[in-house]
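Enquirer: The structures considered in this document are given below.
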Structure 1
Amino acid sequence: MKLSKKPLALILGAMLLAGCNDSDTTNVKIATYNLSFDRNTFEDLVAEMQIEPEQQDVLVAGYLNGSLSGDTKTTAQKVIQIRNVAAVIQKQRPNVLMMAEFNNDGTGENKDALVGFQQNYLSVAQSIDGAGGEANLEPIQYPFFESYATNTGLVSGHDLDNDGSDGFQPGDSWGFGLYHGQYAFALMSQYEIDTANTRTFQEFKWKDLEGASNPVITICDGSETIPEGMQCGDPWYSAAEWDVVRLSSKNHVDAPIIIPTENGEEVVHLLMSHPTPPVFDPGKNKQMNADEVEFWHQYIQGGESLYDDAGKTGGLTAGANFVIMGDQNLDPVAGDGFTEVMAALHADPLVNQKVMNGELYPTSYGAAEYAVDELEDHPIPERMTSTFGLGVDYAMPSATLNVVDSGVYWAASFEEGRQLFNDPRVGEEGEGKDVSSDHRMVWITAQF
């Protein structure tokens, strides 16, 4: 038999494309998933990802029979969490996956955790029945993957949290983080990632966003602590700080992927970010969250005032395919953030209205059931994507994409896979981050 000399990634890509084709069409499933892998150090995550499957089995068995204690028990529970997350991915089988809260070394250069996740978890059959279950899911391969630099834990040299001292993590970092690389995000893909044309906006200054202004203290009801020496209505940053502070709490990344079809190559721009939550301080975070979301709104409209880390100016080219991805920490109809900012993005005609305001809006039975069980009062509960009762995770496609399906993977009590989300044997609560994540995978399927 004559062996092919083509690179492995190209062979896998061709096989995957052949599997997606139906006559002259190609279906591509694009997903966002906040994995909640927010470990105490990047090295902790790397170590967990490098545990080989045989040792994982020993740890999981010991956890379930109650024979473990201390650090070994903690490691075993983390292994269960990672396996359940891998099972969610194997069950849903996205072709392209943006992963929030996948820690890195701060720069994105060290990919040991990503390699370990692929080799020891995604490439190994997991169980739809959760911890200790039969390995009944098919492994999945992602020949292309990238990790991106982040502002989290990157110390600014300024007193950004107004506590009277500067240079300390997490509050004086450009983005909140106990170390550089915490809460970073990564991309895994079965299609080539065009790294040469990827744009990052890690250093984009907040003041340069059209319409931005120095945030002020607006939450003055005593629910949040106002820094000593400041009062309601004061600007959060000094003039010198406002001149240099960065907008992105992690990064904003435009990563094009190249999809081969029967009619030639199609390019889709993956617009990835993970804005800060609009809570935990007396107003700054609320405005920062809104402006991090607004960045993408201006970007898809051409954004002449925007510039990337390489100095290239302008936003997305008119007519380009895109998917806005990530845990945006902002719901268009509920929660503490500026909901109107997200609602305006949903309503933009450049965004696919069948998905963001129509019959293909991603939903799940699990979310609706959770709202009843937990007395959540979200006005459209089936659209929730998190255990804190909001819809904040997105795979938001452009109007140029022919979207044929969408969803949120959140198994209800009567659906297969329930123990990937709720398992009383695991952790203190038997749900959320203890079992897999406090967020749910959101996906769309586009046809080319």
Structure 2
Amino acid sequence: MGGMVPSVLIVDDEKHTREGLQQALQEHYDVSVASNADEAFNLMDAQEFEVIVTDLRMPGKSGLKVIDKALALANRPAVIMMTAYGSIDSAVEAMKRGAVDFLTKPVQIERLEILIQRALKTKTLEVEVKQLHERLDEKFNVGAIVGHSPRLAEVIERVKLVAPSKATILIEGETGTGKELIAQALHQASPRARAAFVPVHCAALPATLLESELFGHERGAFTGAIERREGRFELADGGTVFLDEIGEIGPEIQVKLLRFLETRSFERIGGTKTLNVDVRLVAATNRNLEQMVKEGKFREDLYFRLNVVRITTPPLRDRTEDIPVLLEHFIKVYSKENNYEPVTVEPGAMRHLQAYPWPGNIRELRNFAENAVVLRRGGKLSEFDLEPKFRGEVAPPPAMVTPTPANPFSVEDNEKRLLREALMKARGNRTRAATLLGISRRTLHRKIAQWPELDVMDRG
């Protein structure tokens, strides 16, 4: 509304009520009047109203029809119902239809003004919440928690289950599987949603800086500490701290973090005052913390404190049925951002994309979508437009097969040797051999047709 006068529509078949309310309200509002539902409909089609005050019983269409029409509009005005009969049943019906409040006649102006103010406040809040959600969707790409695969459904179910608690949560998963999105969803679905969500990317900061970042420091605590600084735990009081890549933190900070998890208290660096905060901790890692504990690289007691509830984000290759819907989502986002028509992915290309293992997970898929949008600019994406790696025609990854010593043979000889070794290793199982080589089964079949001498004991 931004400082503009709120517009109110009064619908009543009694002339004196209409005019009386119009006079009483016009000092603060831009007031229009209608003597029946049809007149009101015409006015609603012609201009937007923030609030509609309508009588319930009128000749012709009743006030309930006015509610229905108002709530079907794009801007959804708030509706206040007036009823001369004080009929609770009608008021209940009006509220069920979506009226925000009701008044009995004769109308008290002060009461109506209070209700209009309340309705306007609610409407402003609704708009703000909608805008906030849109901003959050853009900022955190909450829309990227997209998909209907059973693996994803399990994760979302678990998020809903544990979000309301105060329990510390450990999110495990490969790089690019959306761990921060899950942490964000946990925060949004918790009673802390109105307070801050404070992410800290542990791997991005050296140990000395990370400590000051988390716990804050007093002025003069170290060279360069020219003023007192509050740490992330203080800033997140009442909210959620998300520690990403927790496996990267050094032993000293592990000790401090353990104490914080035990007592929810800490001192700033160089300070003596103990600070207490109410913070929920969500940590994430793409490393195997259990293994790190065994190797003595991560404190066992801290691991148990962090691992109260564990959520594992599935890699994209385990939720291939979500690839089309994720791709469509990202294409939409980047087309809008770049002002291009969306790209159409042809079925042949989609088959290849669903067969590709996506080692970089959702992040890699997102980059692929952005690339496709910028390069194709609204065209079609066929399988022939895909890079060779997406078609499974990629040089075999060196770690997958026995390395062959450098030799004077031709490229063809080397390729034959690699194919033969993979087929031997897979005991002739072509599907397994293709996986070992990082190529598609179709490509392998083509090579075997080209060089029949490779055909060792084919078993599929």
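What follows draws every value from the coordinates through simple rules; no lab data is involved. Predicted model only: the values in this text are computed from it and were never measured. Cβ atoms are built from the backbone, for glycine too; each structure is taken alone.
Enquirer: Starting from the value 21.8: which structure in 1, 2 was mean count of other Cβ atoms within 10 Å over residues 52-59 calculated from? Working shown, then result.
Expert: On the way: 1: 14.0; 2: 21.8.
The read-out was computed on structure 2.
Enquirer: Continuing with this model, one more query. Between structures 1, 2, where is relative contact order in percent (Cα under 8 Å, 6 or more apart) highest? Don't skip to the end; give the middle numbers.
Expert: On the way: 1: 17; 2: 11.
Top value of relative contact order in percent (Cα under 8 Å, 6 or more apart), among 1, 2, belongs to structure 1.
Enquirer: If we compute distance in nm of label points 7 Å out along Cα→Cβ at positions 268 and 420 for structures 1, 2, which one ends up with the highest value? If you can, show how the numbers build up before the last one.
Expert: Numbers: 1: 1.9; 2: 7.2.
Once distance in nm of label points 7 Å out along Cα→Cβ at positions 268 and 420 is tallied for 1, 2, the winner is 2.
Enquirer: Here mean count of other Cβ atoms within 10 Å over residues 252-259 was calculated and came to 22.9; which of the structures 1, 2 was it taken from?
Expert: Values: 1: 22.9; 2: 16.5.
Computing mean count of other Cβ atoms within 10 Å over residues 252-259 on every structure in 1, 2 gives 22.9 only for 1.
Enquirer: Have a look at 1, 2 and say which one yields -7000 for helix-only ellipticity at 222 nm (-39500 (n - 2.57) for each DSSP H run of 4 or more, over all residues; to 500), as calculated.
Expert: Working: 1: -7000; 2: -14000.
For helix-only ellipticity at 222 nm (-39500 (n - 2.57) for each DSSP H run of 4 or more, over all residues; to 500), the value -7000 is produced by structure 1.
Enquirer: Let me ask something additional. Suppose distance in nm of label points 7 Å out along Cα→Cβ at positions 260 and 436 works out to 3.2; of 1, 2, which structure was it derived from? Intermediate values should be presented prior to the final figure.
Expert: Details: 1: 3.2; 2: 4.8.
The value was obtained from structure 1.
Enquirer: Starting from the value 4, 15, 16, 16, 18, 15, 9, 5, 2, 1, 0: which structure in 1, 2 was P(r) over Cα pairs in 10 Å bins from 0, in percent calculated from? If you can, show how the numbers build up before the last one.
Expert: Working: 1: 4, 21, 31, 27, 13, 3, 0, 0; 2: 4, 15, 16, 16, 18, 15, 9, 5, 2, 1, 0.
This value belongs to structure 2.
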